[in-house]
Every structure is written in C-alpha cells, then in structure tokens.
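Structures for review follow.
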Structure P
Amino acid sequence: MRRLLYLSAFLLVPALSAVTPLVAVPAITASAGAQGWEAYALGISIGSLVCVVVELGWPLTGPQRVAAEPPGRRWQTLLQSLRTRGLALFVLAPVAVVLAILLTHVTGSEHETTTVLMALASAVTGLSCNWYFTGVGKPLRILTSEALPRALMVTAAAFAVAAGAPIWVVPTAYLLAVLYSPLAALALARDERTGRAGFTVRGDLLSMRSQWAAMSGRSIAALYMALPVTLVAGFAPSALAAFAAADRLMRMALSILIALPNAMQNWVGSASTARERRHRTRDAILVNAATGVVAGAGFALLAPWISRFLFSGAVDIDPVLALASGVVLALVCVSRATGPLGLVRYGRIHALTLSATAAACVGVPAICVLAVVGGAVGAVIGEMAAEVTAIGIQSAALTSAVRRDTPEDP
C-alpha cells in the first residue's frame with residue numbers, strides 16, 4: 001500500500017503539470033481561433049528549447065545525486081543548482097524573446113505578445129526544483145511548490161480570457177507561477193539545511209562544467225523533442241496548427257507517463273550487485289515499453305475525438321496524424337528507460353549525448369523536409385526517425401555496459 005501511494009504521488013504531480021497548459025486552450029481557441037493556438041504553442045516550443053539549456057542537465061543527474069547525499073549537502077546542491085541555472089536564464093531569456101518575435105513575423109501571427117510571454121514563461125521553467133524532490137522521495141512537495149499554484153493561476157487566467165480578457169493573460173499567469181515555484185521549493189527544502197551554505201564563483205563555474213555532458217545531451221535531444229513545432233512554423237506554416245495540436249497532446253501524455261521512470265529512479269539506482277543492476281534495468285525497460293505501446297494505442301484512438309472538444313473545432317487531429325503520434329509516444333517511453341534509467345545507472349552519460357546527437361542529425365532535417373512534403377504527418381515521421389536512431393544507439397551502449405559490468409554473484 002505504501003509503494004502504491006508513493007507511485008500515486010509521482011503520477012498525480014506530472015498529471016496536473018501536464019494538463020495545466022491545456023486548461024486555457026479552449027478559452028484561447030474560442031477567443032482567437034487557430035491563430036491564437038498557434039501563437040501559444042509556438043511560445044511553448046521556443047521556451048522549452050531554452051528551458052532545457054537553462055536546466056543544465058540537473059533533471060538528468062540531480063535525482064540520483066541528491067538521493068545519495070546527506071541533508072546538509074543536499075541543501076548546498078540545491079542552492080548551487082539554482083545559482084547556476086539563474087545565470088544561464090539571465091543569458092538565454094533574451095534569446096527566447098528574440099526567437100519568438102522573429103517567428104511570429106514568419107507565421108504572420110497577430111499575437112506576438114502571447115508568443116513572447118509564453119516563450120519567456122517556458123524558459124523560466126528551467127528553474128524548477130521538481131527533480132530535487134524526486135531525488136529525495138518527496139513528490140508531494142512538487143505539488144505544493146509547483147503543480148498546484150500553476151494550475152490555479154492558469155485556470156484563473158483561462159476564466160478571465162473566456163470572460164473577454166486578451167489571451168496574453170494566460171502566459172502572464174504562467175510566468176508568475178513559474179517564478180513562484182523555485183522560491184516555494186527553497187522554503188520547503190529548508191528543513192534539510194545545516195549550517196551556512198558557502199559559495200564561490202569558481203565553485204559555480206566548476207559545477208556548470210561538471211554538468212556539461214548531461215546538459216549538452218539534453219539540449220541536443222531538445223532539437224528533435226522540443227523544437228519540432230518551431231521547425232514546422234518555419235518550414236511549413238500551413239501545417240502548424242494541426243501538428244502543434246497533436247504534438248501538445250502527445251507531450252501532455254508523456255508528461256504524465258514520466259511518473260513511471262521517475263518512480264523507478266530510486267529502485268534502479270539502489271541496486272547493489274551486478275545481477276540486480278542487470279535485472280532491474282531490464283525490467284524497467286520492459287515495463288516502460290509495454291506502457292508505451294498501450295498508451296500509444298490509446299492516443300491513436302482518442303486524440304481525434306479529444307481535439308474536437310479541446311480546440312473548440314478550430315483545429316482537428318485526423319486519424320493518420322494520431323496514429324503516427326501514438327507511435328512516437330511509444331518510442332519515447334522506450335528511450336526514457338534505455339537512456340535516463342539504464343545508461344545513467346551505468347554511468348554512460350556520454351553515450352546518452354551521442355545518441356541525442358545522432359538523433360538530432362537525423363531528426364531535424366527529416367522533420368523540416370518531410371513537413372514540407374507531407375505536412376503535419378510528415379513532420380511526425382521525422383520525429384519517429386529521430387527516436388528510432390536514439391533507441392538504437394542507447395541499446396547498443398547499454399548492452400556493452402551490462403557486459404562489462406562483471407557479475408558479482410553467479
């Protein structure tokens with residue numbers, strides 16, 4: 001029962017976080033139609049790319065790191081991560097704003113303010129501390145510091161838009177919520193503080209350098225995971241509304257499904273023998289793959305129906321697009337197990353970076369070219385090619401790592 005409650009907490013938080021950005025979509029599409037949705041989705045895509053760099057790889061390496069640290073050291077790690085990420089945000093936030101302005105001109109959107117504010121809000125999400133509470137096994141603190149305040153503020157903004165307010169009220173509320181989140185996280189984590197936390201510029205720079213491998217891998221992966229909406233906006237603007245709708249629903253489902261690999265982090269990471277490491281990694285991959293197949297099939301069946309209600313009839317997801325997106329969803333579930341669970345457990349972060357680089361090299365041009373040729377479905381096939389490439393390289397690297405991990409017991 002205790003393990004069930006623990007898993008439920010991990011499921012509740014990402015479920016609420018995933019649904020929140022979509023709460024305002026019916027109000028936005030009813031007020032501003034497909035153009036309003038395109039502006040909102042484009043801002044999320046641009047900001048998400050910047051967010052991954054701002055995170056500096058902490059969501060990848062942080063959970064297992066703080067899980068192994070004593071309370072006082074955990075507190076110092078949290079502070080150091082926020083200082084370094086704050087510096088990264090200071091440098092990169094203007095980049096998100098400039099990209100948003102340029103791409104709204106390319107698409108001819110009348111909602112530049114919405115795109116800019118949503119890009120900025122999504123970029124600030126890089127300051128999130130939910131990886132910290134995941135690592136220390138306190139997922140409900142993510143609910144109170146991040147998921148619930150964000151849901152309340154965005155919902156209030158959605159009601160305001162439905163009552164006649166401009167649609168930029170939604171990203172403004174989102175921005176305020178993500179700025180509140182790290183402050184609340186620090187307040188909740190203070191019970192683990194011991195003594196005074198010292199810091200130096202040199203120490204922060206060394207910390208950023210140590211996160212380089214994890215950050216670069218996640219940043220490169222973002223080119224084919226977070227950037228596709230931006231790429232479609234630049235190369236096939238006519239396909240943007242449908243593609244962004246399918247992509248956002250798929251990412252929402254994946255945000256919920258991340259609960260499974262998150263809950264397995266401690267279980268996989270705590271294996272003490274080679275046999276346990278091997279068996280737990282294998283089981284984690286099988287469970288995530290099976291979950292991905294079921295979820296992908298469900299997405300293919302339900303997405304066309306959901307889109308008619310969610311987007312107020314302004315945007316439709318056809319069955320072929322839903323099926324292709326469901327396949328990508330299943331593939332991402334597999335790569336989350338072979339990479340962030342398996343390769344990180346065996347210390348092969350460089351292989352994760354390699355797989356992301358190869359996938360980006362395949363996926364980015366494929367998305368651009370196939371979007372021009374085949375519209376929204378073509379862009380999704382490009383995403384599919386990227387995920388298959390990543391899984392192939394991760395699987396090969398993981399197999400090699402397992403073979404080199406000499407068994408400690410027969």
Structure Q
Amino acid sequence: MPSVAILESHKAHRSYFSEEHLMFRESIRKFLEKEAIPHFDTWEKEGIIPRSFWEKIGRSQFLCPWMDQKYGGFNLDFGFSIILGEELARVGAGLAGIGLHSEIVTPYIASYGTEEQKQKYLPACLTGEIITAVAMTEPSAGSDLAQIKTTAIKDGDDYIVNGQKTFISNGIHADLIVLACKTDPKANPAHKGISLLLIEDGTPGFSRGRKLEKVGMHSQDTAELIFEDVRVPASNLLGAEGKGFYYLMNKLQRERIFSTLRSQVMAEEMLNVTLAYVKERQVFGQPLSKFQNTQFTLAEIATQVQLGRTLLDEVIKNYMNGQDIVSEVSMAKWWISDMARKIAPMCMQLHGGYGFMEEYKIARMYRDIAANPIFAGSNEIMKVIIAKNMGL
C-alpha cells in the first residue's frame with residue numbers, strides 16, 4: 001500500500017486527469033492484475049511476453065488509446081497514454097515493448113503514413129494482431145543516428161535493403177518494422193540521406209539474428225535484425241524520402257517522455273516496496289523502520305522521488321499544451337533515470353540479504369533500472385542537447 005508521502009506526490013499529477021481517465025486507470029489495472037501479474041515471473045524466466053497476451057490486451061481495447069476512430073480507435077487524449085504507460089511500468093519493465101508498440105512505433109504510421117498504409121496496418125496494430133518495432137540502432141551506430149550504415153537503394157519501383165540492426169525491442173515478435181536506413185548514402189550532411197521504410201515479417205532476405213540476453217528486462221524480447229538484399233516496394237516508404245531523421249527526432253520527444261515515465265514509476269515502486277519491507281522486518285526486537293539510518297535513507301529517497309514526479313508532471317503538461325519541451329524532457333530524462341538507478345542499490349541494501357533473492361521485487365527492479373539511462377538517447381546525449389539549447 002503506497003505511503004501517505006507517495007500519495008501526496010501523485011496529487012498534482014492526478015489533478016489534470018478527468019473521471020474518464022481514472023476509470024481507464026482502474027480498468028487497465030484490473031486487467032493487468034488478472035492477465036499479467038500472475039504470469040509475469042514465468043514470462044521473465046521464458047524471456048518473452050507471449051503473443052496471447054498481446055492479443056488479450058488488444059481485444060480489451062487498451063492499446064493505442066489515441067488512435068482515430070476511422071481505424072477502430074477512440075481518439076483519446078495523451079493522458080490515457082500516460083496512464084497506460086504507468087500501469088504497464090508498475091507491473092514490470094518487461095512490458096515496455098507493449099508501450100513501445102502502442103505509444104512510440106504505431107504513431108509513426110499514424111503521423112507519416114499514407115492513407116493506404118494507415119488502412120492496411122493501424123486496425124491490426126490496435127488489436128495486437130500486428131506487433132511493431134522501430135529499428136534504429138546498429139552495431140556501430142547508436143545515439144549518433146546520422147552514422148547508420150543500413151542502405152535502401154532504389155531499383156525501379158522497389159528499394160533494395162542491406163544492413164544490420166541490434167538492440168531492437170520487440171525484435172522477435174515484430175510483424176512490422178519501421179526501419180531507419182540510408183536512401184542516399186552520399187548525402188551531405190549525412191542525416192539528410194535517412195528515410196523510413198516499412199518492412200513486413202516474411203519479406204525475403206529479412207531475418208532475425210540472436211535473441212539477445214540482457215542483464216534485466218528479461219521478458220522484453222530484444223533481437224538483432226538482418227537485411228540481405230531485401231526487396232521492398234517503394235509504396236512502403238514512410239513519409240518523404242530523406243526526411244526520416246527529422247521524423248525520428250520529432251517522435252523521440254514522445255519516446256523520451258515514456259522512457260522518463262518508466263524510470264519515475266520504477267523509482268516510486270522501489271520506494272513503496274522498501275517502505276513496506278522495513279515496516280515488517282524485525283531487527284533487534286523492533287521494526288527496521290524505527291532505526292534512524294533507515295528513516296534518513298528513506299527520507300532522502302522520498303524527496304528525490306517527489307522531485308522527479310514534479311518535474312515529469314510539468315513536462316507532460318507542457319507537452320499536452322503543445323509547447324516545445326526538447327530541453328525540458330532531456331533534463332527530466334537524464335535526471336530521473338539517473339535518480340532511479342542511484343536509489344535502486346539503496347533500496348536493495350535496506351532489504352538486507354532478502355533483497356538479493358529473486359522472489360523479492362526489488363531484485364528484479366535493481367536489474368531492470370540499469371538500462372534506463374541509455375534508452376531513448378543516452379544521458380550524456382541529453383546533456384549535450386541541454387547545453388546546445390543553452391547556447392553553449
């Protein structure tokens with residue numbers, strides 16, 4: 001049960017939610033309590049979320065709450081997407097791929113796709129029949145997207161794609177991939193040669209490499225993708241040729257919000273489970289919570305968690321109001337993910353030896369949080385963006 005302090009930290013956050021938002025939260029929470037939480041440990045051991053769960057969450061109409069009604073959606077505001085992201089994160093970081101599909105990848109198609117592409121893909125993305133991934137990172141190109149080597153060279157009415165991608169979330173399950181590639185490898189500056197292509201599973205020449213084994217987020221499938229003379233119809237170009245870098249940069253702000261949201265929720269959950277544990281754990285004849293060291297440590301953690309929530313709320317509200325949040329979200333992304341990573345070992349320490357046991361949630365969160373300062377652009381890149389916008 002969340003402490004009074006944590007409930008207070010959510011008060012401003014919940015103030016811009018309507019009754020409809022809160023009803024949606026209650027519905028998705030009940031769904032996850034029934035369909036995800038009892039199975040999550042098994043999924044972590046198996047290293048993947050089963051497609052049957054994707055289909056259940058799709059049939060229950062929780063995916064892509066923002067989608068236009070003409071494609072089967074409800075055209076709901078960004079607040080519903082935030083609630084979906086929060087509730088998925090509270091179950092576990094392994095569900096991040098569902099949020100990625102719903103709130104990061106599918107919006108590329110909705111924003112930049114032709115009407116034919118939207119009609120073809122969006123309804124099935126909504127139901128979970130199509131699972132999506134976005135393929136940007138390569139073995140030699142991460143945060144510096146302009147340096148990607150995967151090419152898509154025009155050949156009549158097709159593109160011929162060659163290259164390799166790595167660290168691709170949903171890479172194993174993906175039926176549809178938004179691929180970042182160079183349609184003009186000689187473009188100067190290099191980023192002007194980047195375009196986005198839609199690659200369907202089963203296209204000849206496209207294959208999956210290894211299912212990557214990670215330190216944490218075990219149930220989030222992550223894979224290498226390989227493209228060997230893959231012939232893709234020019235009609236699969238997403239948006240305009242040469243504009244892919246700009247599309248990616250535009251959507252990265254949304255992705256950074258959700259990456260930050262996941263870090264914040266994980267920080268809140270780490271604090272909550274630790275508060276519950278220290279109140280129950282008896283040491284030298286009294287609860288661990290009665291020791292001054294425990295109280296001081298948790299007071300420091302609670303303060304940082306509160307600061308993170310306040311900063312994130314401001315970013316979300318400004319985004320919903322259509323404001324430029326490039327610097328703000330970069331600040332929030334690096335500070336909150338760094339904060340969450342720093343409090344993880346503090347919370348584990350307060351669990352003592354039990355914190356190192358897999359049956360305790362803190363052990364999983366300790367592993368899972370490690371990657372958050374890397375996602376959606378490393379924290380070092382966030383600082384570069386902030387400094388640049390300061391005129392430095």
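Read the figures in this text as sums done on the coordinates, not as results from a lab. Owing to the predicted nature of the structure, the values given are computational and were not obtained by experimental measurement. Cβ atoms are built from the backbone, for glycine too; each structure is taken alone.
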Seminar exercise, completed: Highest-scoring structure on mean projected area of the Cα convex hull in nm², for residues 159-342 alone (candidates P, Q) is P
Exercise. If semi-axes √(5λ) of the Cα gyration tensor in Å comes out at 32, 26, 20 when worked out from the coordinates, which of P, Q was used?
Worked result: P
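Thinking only about relative contact order in percent (Cα under 8 Å, 6 or more apart), which of P, Q has the largest value?
Top value of relative contact order in percent (Cα under 8 Å, 6 or more apart) goes to structure P.
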Exercise. Ranked by mean projected area of the Cα convex hull in nm², for residues 31-86 alone, which of P, Q sits at the highest value?
Worked result: P
Problem set entry | mean projected area of the Cα convex hull in nm², for residues 287-350 alone derived as 5.2 - corresponding label from P, Q | P
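If helix-only ellipticity at 222 nm (-39500 (n - 2.57) for each DSSP H run of 4 or more, over all residues; to 500) is computed to be -27500, which of P, Q is the source? Let's see the in-between values first.
Numbers: P: -27500; Q: -16000.
Source structure: P.
Which of P, Q yields 0.7 for distance in nm of label points 7 Å out along Cα→Cβ at positions 103 and 247, as computed? List each step's numbers first, then the result.
Working: P: 0.7; Q: 2.2.
Of the structures listed, the value fits P.
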